[in-house]
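Quick note: the coordinates plus some simple rules give every number you see, no bench work behind them. Small disclaimer: the values here were computed from a predicted structure and weren't measured. Cβ atoms are built from the backbone, for glycine too; each structure is taken alone.
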Structure 1
């Protein structure tokens with residue numbers, strides 16, 4: 001029982017660290033465009049991180065995380081080693097301002113410890129492969145959607161804009177089975193875009209100052225949407241780990257029996273972590289990849305939110321860091337390819353690729369040490 005309490009405590013510590021490590025995901029663009037001060041931005045993001053608790057009730061991502069390792073080989077020392085490895089990697093990358101994935105370091109640590117315990121047959125290869133695939137797919141999806149939003153927004157023909165948005169929304173809500181809150185949220189966001197387009201077009205001639213202020217206000221909405229997606233995606237990963245620990249200890253026999261206090265604790269911890277901020281990574285995300293205007297900030301955050309809502313529905317634990325980075329690259333590339341600092345982007349890509357294997361190797365070493373004492 002003592003080891004279980006330690007693991008739950010460390011899991012919530014990781015969730016807290018995840019919050020301030022990934023605070024940049026939610027607030028980088030809104031701070032770099034000076035819509036909110038850093039302090040206001042982290043409070044805004046933290047609040048909507050916690051709001052995700054009331055929206056993502058299916059816990060699809062948490063269920064996937066709990067099943068990345070075969071149930072019969074999950075032990076408390078395995079989970080402990082994975083958590084310690086994930087915490088170390090998160091703190092190292094935060095210290096050096098590298099926006100790596102908290103999600104993937106947790107998955108890598110969990111899988112690495114399981115391999116050290118029972119060999120490669122202990123991990124669910126299908127789920128791990130899916131997660132690795134989305135290291136590349138999530139930023140690409142975010143990039144395409146953000147480029148699409150930006151291109152449609154800067155089009156001069158108002159009626160063509162409205163027609164494209166109407167067709168896109170119709171296809172999205174009919175082909176993808178989102179839960180009602182997310183579905184109507186996408187519809188509402190699209191209607192809001194249309195109203196702003198019409199309002200701006202009717203004011204002749206359009207004022208750059210007025211248009212800029214309009215998108216600064218809209219950034220509050222898009223940032224809130226992305227923060228909800230961030231909270232819903234990342235807090236669930238820790239929920240999956242705690243549920244796995246409870247099963248390993250015999251407190252529950254199946255993920256569906258997860259106690260109600262687990263999601264409440266996880267959403268609270270990530271919200272508190274976000275309020276602590278992560279300013280080194282904010283600088284990388286908000287200014288070093290490309291210079292972001294309020295219009296582009298809206299495009300990037302909206303694209304990131306849609307990507308996270310979609311992957312949560314599919315139960316795929318993606319990286320919010322990768323997603324928003326891809327979205328920021330997408331809006332930068334719509335101006336010209338040289339607007340994106342590709343050298344910074346390549347360095348980030350290496351950090352993404354290395355996160356799972358480095359975390360796994362660290363977890364193997366840590367598990368071997370733990371076994372000497374447990």
Structure 2
């Protein structure tokens with residue numbers, strides 16, 4: 001199989017720059033999730049690789065061979081779209097076979113259709129037309145069509161977006177092993193950070209046409225490169241406070257709503273910063289009824305049950321608000337209760353307020 005390489009790829013439509021100096025390598029058998037907010041350029045990136053658009057600058061290589069300017073059918077690429085894009089006049093079987101009809105004939109074609117449909121658990125609907133299929137069956141049919149030709153590169157454009165929650169959860173478990181079995185270099189676009197973390201070997205975070213961080217899922221969650229990345233991962237989102245950290249004999253400290261809190265030891269660059277964002281994830285907060293060192297007094301504004309957790313909206317003395325996500329065995333607080341908020345020094349992240357980039361504070365917590 002072949003690796004996929006993007007070398008300084010750029011694309012603009014008028015004044016809108018959808019891809020800005022993108023460089024990325026996806027190895028054979030690797031799944032890289034391209035994750036970012038709507039409008040960040042994810043689908044444009046896939047379409048450049050597939051041959052629907054050509055880049056304005058840079059190069060795209062498959063197996064060391066440039067595919068820029070090559071017709072889509074000669075690129076060795078399979079693609080599954082979020083809207084399925086099935087031929088409405090063809091059965092599921094013919095839709096799947098259409099991805100291989102030019103390369104295989106007769107018995108071999110039928111055998112491969114049967115094999116891939118059995119793998120994806122849709123062999124019982126091969127004779128159905130697309131209008132007779134559920135969204136989950138349509139999604140699997142589109143995926144089978146993309147996989148049947150054993151492509152060197154597989155592009156998946158938010159393939160689970162239109163399926164129900166139960167199937168989406170099941171496919172998050174099944175897809176990684178299925179995709180790795182194909183040995184293709186997989187680029188998987190999604191707007192769901194949980195999906196990216198569950199499926200991908202690495203995540204490429206795309207914001208406004210730029211790759212701002214490419215790393216393993218646990219690395220991106222625990223050590224986001226910027227405030228923008230930190231806000232994209234986690235539900236509820238990360239808490240942020242404006243602080244001016246300073247060094248004391250006991251180490252680095254900062255004030256939150258008038259309370260001094262201790263931070264992890266950091267390098268000189270972080271210690272010299274006077275204007276920072278301090279970030280703490282809601283599930284790193286500890287809520288207590290008694291005052292203690294580093295505990296910030298707060299009042300509970302609201303309590304929202306969320307499946308196995310309860311999310312507390314907290315208001316500090318200066319009017320700022322944070323969220324806390326409590327595990328099931330935590331003592332429950334009620335609205336208008338007075339509480340104290342603590343977090344471990346290593347649970348904090350510091351970001352330069354001017355640039356938004358993370359500095360110091362090697363955050364050691366792993367994603368749940």
Structure 3
């Protein structure tokens with residue numbers, strides 16, 4: 001069955017749930033090996049999931065942000081690494097369509113390829129610049145020679161590197177102060193993927209280094225000039241907290257299943273009826289409710305807002321990521337406290353969830369920057385009253 005043949009969101013969620021269960025069955029092996037979930041990505045392609053955010057005018061479903069996040073949460077319940085990986089691709093296509101940032105012919109061409117299974121992600125982080133949100137100037141360079149651009153540099157954390165068909169590479173334009181995004185097809189000569197990903201969290205994202213050695217691309221593949229000031233709000237980045245919310249939901253489910261079954265000989269029945277166990281379950285449920293309502297309500301606000309309204313949502317978008325990610329970490333911790341020492345077994349998915357949710361602290365926007373933005377927002381609101 002393909003998503004394109006289903007109009008009902010309920011039926012689409014059922015298909016996502018089916019995929020999620022399949023991904024869960026593979027997650028442990030991928031994590032242990034530190035390999036890449038090729039089968040999961042292929043399943044997402046085969047069912048047409050990867051083209052759901054393509055605009056309707058190019059033959060896609062153009063799903064809402066709210067529905068995209070619900071799908072991403074469900075995928076993350078099965079495997080967080082797969083969810084975060086495909087979330088970048090899904091969100092980027094959605095973002096480019098909403099902001100109309102690229103030349104229409106180029107974007108249409110990419111969308112046509114996406115409908116046939118192609119995948120895209122940004123390559124923006126570098127060893128010396130850190131997170132792109134900090135504003136460091138890329139050391140990767142773009143030099144115009146005739147009607148071609150020559151790109152040289154190294155990018156880190158290039159998620160889904162083993163299967164990407166397009167890279168969006170940020171580079172400093174030589175002999176100018178400009179920084180731009182360049183579209184680089186994987187088929188370009190001079191591209192090398194160095195398998196450097198050795199993180200203990202989200203081991204299956206394949207976030208290797210992208211090395212660009214005199215990569216030559218057409219002039220029109222300079223797709224976007226970047227500006228440091230006045231960055232637009234990015235609703236699509238909510239795929240990040242959606243991923244960690246999904247992982248936290250999986251942790252709660254695991255803990256409850258354990259409590260329903262575990263029966264030490266010191267008590268009658270299982271531990272599910274113990275007050276301290278029920279306390280932890282209630283605390284998990286509260287944090288998940290808070291996170292779900294916060295994330296989903298802001299996603300709906302994004303979907304229902306015009307460009308001006310979306311432009312004012314920067315502070316709340318950052319707040320959602322900060323709140324949901326930290327709640328997810330606390331939920332997984334509570335689940336592990338409930339299960340006890342068994343949660344540290346390599347065979348227990350809780351230890352994987354614990355490692356995976358910690359990665360959310362290092363996804364954009366960063367916590368300290370979000371707090372400063374919220375402080376400025378609160379202060380400015382008081383000044384204009």
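Listing for the model above:
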read-out: Read-out helix-only ellipticity at 222 nm (-39500 (n - 2.57) for each DSSP H run of 4 or more, over all residues; to 500), computed value -6500, structure in 1, 2, 3; value: 2
read-out: If Rg and Dmax of the Cα atoms in Å, for residues 171-314 alone is computed and equals 19.3, 68, the structure in 1, 2, 3; value: 1
read-out: Origin of the value -0.93, -1.01, where log10 I(q)/I(0) by the Debye sum over Cα atoms at q = 0.16, 0.17 Å⁻¹, for residues 19-122 alone was derived from one of 1, 2, 3; value: 2
read-out: Structure responsible for 23.6, with mean count of other Cβ atoms within 10 Å over residues 11-18 calculated and labels 1, 2, 3 on offer; value: 1
